[in-house]
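All of the numbers you see were taken from the coordinates with simple rules; none came from a lab. Bear in mind that the values here come from a model prediction, so they are computed numbers and not experimental data. Cβ atoms are built from the backbone, for glycine too; each structure is taken alone.
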Structure I
Amino acid sequence: MNLDNYYFMDDQIRLAAFAWLDKQIAIHGDVLPRELLATGFIFNGERITLLGPQGIWKPKSMKFPLSITTISNSQYNDSYTNDGFLKYNYRGTDPNHADNVGLRSLILLKKPLIYFRSIIKGKYLVTYPIFIIDDNKQHLMFTVALDDIKSVNTGNIQESENASFYRRSYLTSTIQVRVHQRSFRERVLLAYQNHCALCNLKHVELLDAAHIIADKEDIGDPIVTNGLALCKIHHAAFDNNFIGITADYQIKIREDLLTEIDGPMLKYGIQSLNNSKLILPTNRLNWPDPERLERRFLSFLKAV
């Protein structure tokens, strides 16, 4: 196969990978299990795996890397520049290692990749398209930018160099926010074994990780003991103080809702919970913090 054909095939596999990820995210959300990503999909009769044992991953059918991965608490401590771009460490200390050369090649070729960031063991936040925009051999580090998918599907977005820089900087900085949010959700749902702490609903697609104390407040830390696994209806009811939870894990329903007459959702989904007990995690270390519950319950009482 000549070089042009290699480049063409490489591009086609990238686009197919993005399309496949679009479908998976539509079903599961943007945090996907490693098993699914490592299995990948079939393209022209060949299996394309999206990640592997190395952080810089190139499937056998491709000429250049398809993805990069950051593992939490690994020896490679990826961070961010002052401009909000991701700093991604070389593989090893040899700038001429094949994986490092492969990523470096993508700077001039302007080919997009996929970025996987581990959230909890076996689950990864998926972000694409990303681009390698700089290479620092002295510090053994690449600089990575997230871009709009339109830059891949419809060619380069027509804008000034400054506008492109700030757009990419903003988009890349949002990865940190998503890592924070998704990590909290996954850890809380894992603690509650993927069921609602009020009604025991077990469909993970319908579950949220609710903060007891909002993260903008002084003790609103993104920790499991400041979280509750709630189905979407009970999350909304809790956030809006229709439902309160005492420091000893008793569920209280706002007085005006108890006397209201409506359909079965209100009767069986909310009113019937009054004075029942929270369904707690198996591990006592993950139980909601009573101090935070008490503080939140005072807000509920003020709304009654």
Structure II
Amino acid sequence: MNKRLLGSTGLEIAPLVLGGNVFGWTVDQHTAFTLLDRFIEAGLDAIDTADAYSMWVPGNQGGESETIIGNWFKASPARREKTVIITKVGAKPVEDKKGLSARHIALAAEDSLRRLQTDYIDLYLSHLPDPETPVEETLRAYENLIRDGKVKAIGASNYSAAQLKQALTIASEKGLPRYEVVEPEYNLYDRSGYEGELRDLCVEEGLGVITYYSLASGFLSGKYRSHDDLGKSVRGPGVRKYLNDRGLHILDALDTVAAAHQATPAEVALAWLIARKGVTAPIASATNIQQLDSLVRATQLTLAASDIDLLTTAGNHV
């Protein structure tokens, strides 16, 4: 499988990243091991997680996803060399509310390394901007981790173009490591947050981009087509906002392209992202083998220019 360079990190990844947000939530450890094995066997290699996953589940504290991945590594240490681990810091609540302070980053990184049962993190992301902490302090904390071999590269999630530009400028002026990868919300429906100034900046700076909510919480799978469908999964309530004329118009276009390629709407939605300028790879989650195999097929699907135009235009529909 052809791999893509993740910005200027030196890291190469296959064109789809497995979302680990479901581990410890809707996927237990046994199922996660099965999915991870299948993922690696298919030639895919990058896994996205965070220290905050999945603290929203009653009884969880965060770190459950990292722990499951770490246990998977422990069961077969050779897997670590075949895997690119992406994790994040800054979304878990901390007492002083400084999620990207030097002190918190140093402690959180050690906790993530321990849970992941590894000596290094391939890509460490600032999960959310932290207005309480100077950007220079955050970047110096990452500089220490990179110097010590605990982190290979850094990136930022949920940053606006202005916030990212500020961080890049400070890194350049102070001779500090810069954010080499950006993780924005981006899919066929949710486009305004990335397209435009942020995408232009990422392309101009040669940054890697991995998109989250690539299937709009499952809406773009075609599973939810009316309000009666919202009870089909725990993600149902989050899909309600997509059930409007524009969302249904996008589903119609996905159905058309999917039928032409004997594919599923989800596979087409991911293939559209993979083909987009300024996208290195989308992140997508799976809760069973059938869904995982569908993610693999998405990486093998080549859309015609007319397919891409139809999908893109559908997303512009109001």
Structure III
Amino acid sequence: MQKRTLGHSNIKVAPLMFGGNVFGWTLDEAKSFEILDAFVAAGFDFIDTADVYSRFIPGNQGGESETILGKWMKARGNRSQVILSTKVGMDMGDGQQGLSKAYIFKAVENSLRRLQTDYIDLYQAHLDDENTPLTETLDAFDQLIKQGKVRVIGASNYTPERLEEALQVSKDNHLAAYQSLQPLYNLYDRAAYEDGLQAVCQKHGLGVIPYFSLASGFLTGKYRSPADFKNSSRGEMTKRYLDARGLRILAALDAVAKDKKTTPAVIALAWLMACPTITAPIASATSLPQLQELIRATEMSLDQAAIELLNQASTS
């Protein structure tokens, strides 16, 4: 497996990142351990989570995913073999949110405690905080790197303008700079990244680790009619994809998958991995067969004809 460098750091990662939002949500602790064991046994090491996962589930407080990951790493004794990413900034309740220096310092200690580790490989600003000066946020991250609590930093959900400004602030003030971007990007959701963010990432050599790589499951082909959303935990997030363009994309995925003797999910991820600016797409699995699909995507090489068919079908 050929690993890829994360931005200008010395961190090399597998071409697929496991999305840990499922831990403590659609996967309980035992099943999470099973999936994680299989993921690393297959040679992968890049895992994404956030302090807020999975506060969006009734009864959860946030921190559930980090807690499960921490227990797993302690039980397996494999912290040094994992490239661990978590995030800060989303609403944790009681006014705990944002990217102020005081809050980042508090949040990182909570994440380190839940993860049962003394360092985070990639610490990301989960959401831009326009109420806090970029200098303050980046100074806080810079101090965490100097303290050895964080190796590198990244951004998520930034506009092209704010990402460019943040990178300039780091340069002007000799502060640690974002080495990666975690944007929304998949065959359906292309515009937000391609119409601005991509150019910034190319200009500055940032690693790119897109989330919702399978459009909340839509690009697996699981959802093809309104009836398919019944009893789905992701139904509300996925319904917006079921339009003429979405069905056109599914048809193209079906055609390429048939030709390659694989599944639409494998093709959708392989398309992302074929994009020159993408470091590693983020995807989740809730069963071992699903995980095998993700792994097969890293072994799939799409020819130019297949890429062009998918590009044309997904053009807005």
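General observations
- Structure from which 3.0 was derived, distance in nm of label points 7 Å out along Cα→Cβ at positions 25 and 249, options I, II, III: II
- Entry that produces 21, 15, 13 once semi-axes √(5λ) of the Cα gyration tensor in Å, for residues 81-128 alone is calculated, selected from I, II, III: I
- Each of I, II, III could give distance in nm of label points 7 Å out along Cα→Cβ at positions 57 and 257, but the derived value 2.6 comes from III.
- Computing distance in nm of label points 7 Å out along Cα→Cβ at positions 121 and 209 across structures I, II, III gives 1.7 for structure I.
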